[in-house]
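*Asks:* These are the structures, in structure tokens.
What follows is calculated from the coordinates using simple rules that are stated; it is not laboratory data. Everything numeric in this text was worked out from a predicted model, so none of it was measured. Cβ atoms are built from the backbone, for glycine too; each structure is taken alone.
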Structure P
Amino acid sequence: MYSVYVIYNKKHKKIYIGQCQDMKDRLDKHNNKTYRKSYTARFDGYWMLIYEEKVNTRKEALVRERQLKSYRGREFVKKFIPK
């Protein structure tokens, strides 16, 4: 089982869209800046999960991730950003 997810950094008003198998572990890695050169490591502050969708295969996860990164997908994601 894979998760397609959207995380949000309120301090910098940034979103990140990705996919993984273990959501809790992946969110911890984003917040602890485990991958120093990653996009999320550039910004201080806390990344919070605002959207998650479960799919069965990695292929489905990659397709859905690409959809969410499109213009229409980003418009859909904006509904979940906390005020």
Structure Q
Amino acid sequence: MGTKKFKIVHKRDDCIGCGSCAMYAKNRWEMNKEDGLADLVDGKMKGNVVVAEVDIDELEENKEAAKVCPMQIIKIDNKL
């Protein structure tokens, strides 16, 4: 049986570039040097959101990143 995964969904168009996600989940979020907004590392554009499938060992820090996001534009789906 493979490693459990979960999905992060980021509505980047609504990002204000506060950097809170990058503070809480440094391995998964980085601030874009060109536009100052958050980038979901290894994320892929799907419609108007960015989605990444991530190992379960990153779940807690990304749940915290979603919780502290002032725009509430990070969603965690741990039902893959």
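*Asks:* Taking 38 as the value of relative contact order in percent (Cα under 8 Å, 6 or more apart) derived from one of the structures shown (P, Q), identify that structure.
*Replies:* On the way: P: 38; Q: 44.
Clearly, the read-out refers to P.
*Asks:* May I pose another question? helix-only ellipticity at 222 nm (-39500 (n - 2.57) for each DSSP H run of 4 or more, over all residues; to 500) was computed and gave -9500; which structure, P, Q, did it come from? Before the final figure, lay out each step's value.
*Replies:* On the way: P: -9500; Q: -5000.
Going through each structure in turn, the value belongs to P.
*Asks:* Further, regarding this structure: If distance in nm of label points 7 Å out along Cα→Cβ at positions 7 and 31 comes out at 0.9 when worked out from the coordinates, which of P, Q was used? Intermediate results must be reported in sequence, preceding the final value.
*Replies:* Details: P: 0.9; Q: 3.0.
Going through each structure in turn, the value belongs to P.
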